[in-house]
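K.L.:
Scrolling down, you'll hit the structures one after another.
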Structure I
Amino acid sequence: MTFRVLSAEIAHETNTFSRRPTDQQAFRDHYYFAGDEAVAQRGSANTELAGFLEVARAAGWQLDHVHSAGAGPSGKVTRAAFDWLCDPLVEALVAADYDAILLGLHGAMVTDFCADGEGEILARLRAVCGPQIPIAITLDLHANVSQQMCDLADIIVSYKTYPHVDMRVAGHQAASLLQSTLLGEIKPRTIRAGCAMLEEVNGARTDTGPMIERLQAARDWEQRADVYAVSINGGFASADIDEVGPTVLVTAEGDMELHRRFAEGLVDDIWQRRGEVQNDYLEVDAAAAIAARFDARSGPLVIADYADNPGAGAYGDATNLLRALLQAGVTNACFGPLVDGATVQQLWAHEAGASVEIQLGGKTDPAFGGGPLALRAKLLLKSNGEYVGRGAMIGGLRRSFGPSVVIRVDDIEVLVTTRAAQILDLQQFRSFAIDPQAKAVVALKSMQHFRADFEPIAGRVIVCDSGALCTPRYRLLDYRHVPRPIFPLDPELDP
């Protein structure tokens, strides 16, 4: 029997504190591919779609892939953009009979009209297809999973790695479970457990700390005959919504109360170990002092600006770390990306080698991460900003920073871009004639994903808090909608 399956990828991690709304152009700037073009661009890479396709081909499905779309983390998704992404799925369901739906989602989308973007997508689809046909979804490890998502999706599979290197694996698992459901072999549903935290205390790092033990427990529980997926979601703290924070999901059948107790046990471990912080968040001046005296014979010092990570919705234009590196006299260094389209436009009028007075960065909101730096910079390179990843996360995927330049300030090469994107891959420097391995110091905008490609070349990795929008000092942010009390906002919950 040939099953007809409707599929799509729609991903956005919404930072509700961001001033930048996420519109249709934001998706087009990051990636948007319809139908066959999505398969051509993403079907052989480390994507959920690639995992879907592996199962579809083996099972002989007719897989109708509507589109793949993702915008960089930023402010709330506009209604117009949301409808543009969701309406074609609804229209496809109305136009034809489908046996199942398979979606690659994020799990932390907030729109300007509802707090649960993924729940709204599922609700619109269920309104057309009814409760009978199975729906399987994948989620990011940093999903804020709502009860509505669990009620409306039969199968939920989240990534199990951070840095995320298992998107294809998650897609394959979800699609395989969907095939078993279509064949009548299983009848899964998903239960959810959560706790009063903004996020797992280490952002759900899976390379170190307590998440390693939890994930092993999840894999062990998945060996039970009636358990199909256990997903541990770290949550996304930059979303000021009611259903925020860590969750454990069990997609299973059989004794659901037993599975619920297991999920609650893992959630209790997340709560009890909320004092076991793995990162040491340095002040920028302390990080710069380390950089100034670092011996790079075993590899460069990699400094991650955790707070200005565009991958969590920060603006990417914070200047506090660059200022500190310059004041400390750091040499043989690179820094990036620093988002400043106005400075890129200014420098575009000059030829390589020109020395230009600029006001760099800090233009979106100087209260977060520092204001513009008055600098004299030498223009080294102009580029359209395009690159192709080679690392474990985005290998083979084409991305773009938009119009970009490389400048040298003192002895620091700075990649200045138009579009915000975190550092995931060495090619994000190498494509612009910057060789991180040849540097003594590599300063970059990222929280954790950079480790997949940069840790192997690093002599040492340190993390700093520049005071930008994604500062881990959450009490500095104006939360209004999260349930209270909640850790770490309320001192009475401190460990």
Structure II
Amino acid sequence: MDHAEMDLDHDACYRAIASRDARFDGRIFTAVVTTGIYCRPVCPARLPRSENVRFFASAAAAEDAGFRACLRCRPETSPDIGAWRGASNTVSRALALIEAGALDEGDVAGLADRLGVGDRQLRRLFRQHLGASPVGVAQTRRVLLAKQLIHETALPMADVALAAGFGSVRRFNETFQALYRRPPAALRRRSAKEPDADGVTLKLRYRPPYDWDAMIGFLRLRAIPQVELVTEGQYARTIVIGEDMGTVVVRPAGSDQLAVQVRFPRMDALPNILSRVKRVFDLGADPAVIGAHLSADAALADRIVARPGLRVPGAWDGFELAIRAILGQQITVPAAVRLAGRLAAQHGQSLPEAWAQPGLTLAFPSAERLAGEDLSTLGMPGARARALTAMAAASLADPALFGPRQDLDSAIAALKALPGIGEWTAQYIAMRQLREPDAFPAADIGLMRALEDAAGQRPTPAQLLARAETWRPWRAYAALHLWTADAAALQEKADAKSAA
């Protein structure tokens, strides 16, 4: 019996599946010994006997133990939350890299090296927290994505194999035959929809609640013309993977999922694109756990009750975020957006006509396009223009510059070593691009203003940092709640002044 199974209380887990408790969806997976199938806690199938089930902390652990995914509850559609979250930062960072394709071309030793640990230690941590090896986790992700594509799209099987990251159709067929005892095509329901002329559309699930208004409001305020487009209820943007360009559109689809429409010339880029969508919309967060922890502070409790599903908006691309952060130093958000729009108009690449859409015609400038350019014509201080050029050069020199680091401190140190990046900007990039849940820009005026007392006294950065110790490891979410409350207070004052 592996560690992932031993850490789960059998009786408690059985009560959870007996009540079909959705709070455990994505946290535990139930394997039925008599059928060889593993399910989600919300599976509609008849409840198996307690002595016939085993519980696992991840789908990869269940498959590693020889069980295959249920065709009714479809474990591949469960929220992407594991019992490991919060237990091991190394595992969390490793999973982010695996999802971004770190093991598609590299090996476990290279993955471990990027995380600053030995490969044996990384394998041990994966066994302890997930009950499976890093390679096993990557394989399970490929299989479950392929299964979702089979169920939710009308893509030909060869395209499904390519999109899910299988090296060949033969390997794809062999894997499904071994896991499901049938060829992949046999899993496709006869009611599958017709091919989508506008690309591939998939559903990504999350754990409710989700404050979509706050998320879309944050993105709307920062949307770069012709690169991003925020309309009523949806977010769209141009995307670049390698040499290819396309678009992605994200919109709510029910109370626990987002619909993601991808138009892109290469199907093998789909896992990377979906990984980025999950990062931008923070789909791996568990609002109940985060809210319960932060609510211990009276200053946050009411704000969390008011916005229980608040997420930390992520970034589509680390280099893009760094450039935007430098552009925005010491100016307002609207002014920074205007500069970013000017930058995109002058140096961005036009999308091919076949992939462009109304309002989405430009790709954000790449590091290659900015590295040798004179950016002084954008209308900003010369030092800032030089910082943009130096950032482009640094990004070219280190392709993994904006990838996960060993820990938050090492990430901040590496970012602060870059041109034009100070403490605030480093924390902001760590929060939005590296998905560090404990990143915290303590010197931010909005955070200090949000905690102003009745006498009008604001905490100093040092005082705010000391107070935030009790918010660990979720300081980034505390920052979002404070920023949201501060923005609402400023808007209320502006409305009152306007009315007067």
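K.L.:
Work out the source of 0.25 here, i.e. which of I, II gives that when FRET efficiency 1/(1 + (r/R0)^6) of positions 38 and 254 (r between Cβ atoms, R0 = 30 Å, to 0.05) is computed. Working shown, then result.
P.N.:
Working: I: 0.25; II: 0.80.
Source structure: I.
K.L.:
Here is a follow-up. Compare FRET efficiency 1/(1 + (r/R0)^6) of positions 334 and 422 (r between Cβ atoms, R0 = 25 Å, to 0.05) across structures I, II and report the one with the greatest value. Please list the in-between numbers first.
P.N.:
Numbers: I: 0.95; II: 0.70.
For this comparison of FRET efficiency 1/(1 + (r/R0)^6) of positions 334 and 422 (r between Cβ atoms, R0 = 25 Å, to 0.05), the top structure is I.
K.L.:
With helix-only ellipticity at 222 nm (-39500 (n - 2.57) for each DSSP H run of 4 or more, over all residues; to 500) coming out at -13500, pick the structure among I, II it was computed from. List each step's numbers first, then the result.
P.N.:
Numbers: I: -8500; II: -13500.
The read-out comes from structure II.
K.L.:
Quick check on the output: 12 is relative contact order in percent (Cα under 8 Å, 6 or more apart), derived from one of I, II. Which one produced it? Don't skip to the end; give the middle numbers.
P.N.:
Working: I: 16; II: 12.
The value was obtained from structure II.
K.L.:
Something else about it: To test your reading of the models, identify which of I, II gives 16.4 for mean count of other Cβ atoms within 10 Å over residues 454-461 when calculated. Spell out each step's value before the answer.
P.N.:
On the way: I: 16.4; II: 10.9.
It must be structure I, since only it matches.
Read-outs throughout are calculated quantities, based only on the coordinates presented, and are distinct from any laboratory measurement. No experiment lies behind these values; they were computed from the predicted model shown. Cβ atoms are built from the backbone, for glycine too; each structure is taken alone.
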